[in-house]
Structure I
Amino acid sequence: MGAEMGQDLTPRKVARVETKYRRIVTDIPVPESVPVLERLRSFEPRSMSGQPPVVWDHAEGFQVYDRWGNMWLDWSSGVLVTNAGHSHPKICGAMVDQIQHGLTHNYCFPSEVRANLAARLAEVAPDGLGKVFLLTTGAEAVECAIKLARTHGREIHDDKIVIVTYHNAFHGRTLGAQMAGGIPSLKAWIVNLDKDMVQVPFPDGFRHEDTSFEGFLKALDALGVAPDRVAGVMTETYQGGNASFAPADYMQAMRKWCDEHQALLICDEVQAGFGRTGKYWGFEHYEIVPDLICCGKGISGGMPLSAVIGRPAIMDLYPPGSMTSTHTGNPVCAAASLACLDVIEEEGLVENARKLGDMLQPRLRELGKRYPKHIGAVHGKGLVASLHMVKPGSIEASSPLAADIVRRCVEKGLLMFAPVGFGGASVKIAPPLTITEEPVLESLSVLEEAVEEACR
């Protein structure tokens, strides 16, 4: 099952499962699904063949179904997208209503639904972040934030263009987003990297033990970067691949440093936003307010939509017609997002993520203590977490072990996406925020069983 070849498509005999939340009644992958998987491999690039070989038919709430009778508890949220659950009736209804209304695209021509969404996003953002630019993907939002930061910096002086990001960071797969990212293998193709996009260690306390803000200053100095040349510091509120958070005092010191040096603080909230961490915005754990927020994924319940939210003086740097996007605020996506924001609020999903996280996170940390030779660290908050799998007696990433755990979970009816993060060795946990206590506990039991089998 190597990365070069994608997931193995040979059906495996697995134990049958039948509970209230999970059902496995076939071999995995389902023999009848193999032609679909092979057709995808024939016509898509092999980069698309990395996920567990489960052919989705439909999904509801926190469960995913195929058409051969299997049902999985979803711990992927479709890569942290379906915060409000899969196929929520209110979100689907809003999309149908918008389509039937007769407006499905309007480019940058004004529409009421776009105006309503922009106002709503400004309303849920911290005070002072009053302008919203709607886009399509998280990577697009990151690209826009980089553009704004450099433009703002050059208005101060021409050489104020450095963008500081972090080792192991992931900001997307477009050119600027990957140059800003901190995973060297993902940007080898670029060759002529921007020398004014630099990375410093992320203070996760695991792969980088120094969590002091002095470590940031030392790293900048070692890179030969003068503080007055920094246009912006961008960080994932938690590192997406590893679910790792910085210490709050570190981020508070960063906020102060950015103010002192007229640098923008950019929080990439693409994964963290809209309740995922048990707070509406992930940066609330740090008690700071950034200058720009990049958001996406959980913003719309599954539709392609993202946004940059920021201070008006920054967002208004470009004149009319010079910062636009073909599908900005697509009416159907905007309607879905408005409904999604309603669901998050009306169903108390932020509080649910916090409450269930208070139960989930200690259980995961206890699992880490039971297998210290194989689980190097457990990171997360709310309903996002990661097990950092390592080779016994080291902090060296063990991608095969992580992949084995994911495979075992999938075969038991717990759907995970392929290992991510440093060395492809993090088992990522991210259920829809609509999940309840009983299925969380059942999911934990499945994960614990899979870890025990894989680590014996």
Structure II
Amino acid sequence: MKKFVAFSIICILLLTGCKGTEPLSAKTPVTVNLWHNYGGQMKDTMDRLIDEFNDTAGREKGIIINVTSLTGSATIHEKLKMAVNDEPGAPELPDITTLYPNTALMLASEGLLADIESHFSKEELSLFIPEFVEEGRLPDGKLYVLPTAKSTEVMFLNTAIFNKFIKETDVSYNDLYTFKGILDTAEKYYLWTDNQTPDIENDGKTFITYDSLFNMAQIIYRQSGENFIIDGKLNLSSKAFEDVWNYCFQPSVKGYTAIYDGYGSDLIKTGDVVASIGSTAGVLFYSDIVTYDDNLTEPAEFLILPYPVIEGGNKIAIQRGGGMCIIKSNDKKEYAAGVFLKWFTSPEQNLKFVSSTGYIPVTEEAIEMTASKENIISDDKIRALMKTVKEMTEQYTLFYTPIIENFDELQDSFNKNMKEYTVQCKNEYFDLLSGMNGTDAYIAATKNKYEEFINQR
């Protein structure tokens, strides 16, 4: 009997395969269901790559990738949550899905994710940019999320307007590499535009906006050698918050910078700002035409600069963008998922994916290829972007946000409070300007606001 059982086990292993072996056959292909949140041009690129895989490596190996496109990472999170909780109408879990680490944490806590390191060797993972890989490692130490397309934040500058400005002032491009330089430039730009209409007081224009104040705060802290979030709470008592306040709140109250609910690309389109700091993934949303309120238009030309640094700070920026994970199922599907992810993140395929978007390649070789094979990238803005990205991956540390359950709550609360405080004080500041100078008006409008903000509970 024991011999029969042993023989049976051997037969099963031979038929099904084991982890690390190839349990696939081209004659009996396995279907792998993939969810992703890419839309627009990225969806088109993704569809083409999936078709290419199915017609080449997939056909050879016996793998068919079946794709479901969902709108936004929040939608994927909710559908995965429904599936995990077995809610009425919940879809079946996919075999591969794009997601962010916080969503992965939910799945991993239920034991639903496969360890990426059981499908990728150390040598294979060493080809990826290390910081990108480490974001996908959850608190239990296991790697669950593989980077497939990442992003960071950069400055988008409309040089068509900026060049007119610097011709008449002592400002230069070099001023835009530091937060202090940007603040000084923003003040000069406000005064310069205000002086163009001497009959109207205090109608200067805003120079710059930041797509994410929360990211700005995190980065300034990291550049200072501190953490913005400690034990699930905002570290507002740190001296680093003084820099956040000085480079965010103060210039926004005075009209030098803008706090905006949407994206900076929208304000650049209308000429309301000259520069914007936001995700590389938004590069295609920057229009080549500026349309003013009176419907007059003028061409826009863009320079893309690295993320600014505080005085004496380290060159640190944030990494953004999710990755892909493998849902636990069976050896065949998990192996097939690993085969696809290796193909998808190979330098040639990865560069195809990001070449028409603002996402960053995830391997060192693919980053190098952005410079050596520029013919792959046809869009001028993306080509310029990749040069800046290459510089940042070489010179900057790209950190990732902490993986905690209340991260979204902290972010939403901070952004909401910063906006409310700024709008309130800005309105009062401009009302006071009619009867006092700018310095006194600012002091009066913002009295005790810093203390109130950092003492919030």
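Where a number appears in this text, it was derived from the coordinates with a stated rule and is not lab data. Computed from a prediction, not measured in an experiment: that's the story for all the values here. Cβ atoms are built from the backbone, for glycine too; each structure is taken alone.
Points worth noting:
- If Cα extents along the principal axes in Å, for residues 368-431 alone is computed and equals 53, 37, 21, the structure in I, II: II
- semi-axes √(5λ) of the Cα gyration tensor in Å from the coordinates reads 35, 28, 20; which among I, II: I
- With respect to distance in nm of label points 7 Å out along Cα→Cβ at positions 144 and 208, the largest value across structures I, II is given by II.
- For semi-axes √(5λ) of the Cα gyration tensor in Å, for residues 264-351 alone computed as 23, 19, 9, the structure of I, II it came from: I
- Identity of the structure behind 8, 20, 30, 27, 12, 2, 0 (criterion: P(r) over Cα pairs in 10 Å bins from 0, in percent, for residues 24-191 alone, calculated), options I, II: I
- In this comparison of I, II, the computed figure -13500 for helix-only ellipticity at 222 nm (-39500 (n - 2.57) for each DSSP H run of 4 or more, over all residues; to 500) is attributed to II.
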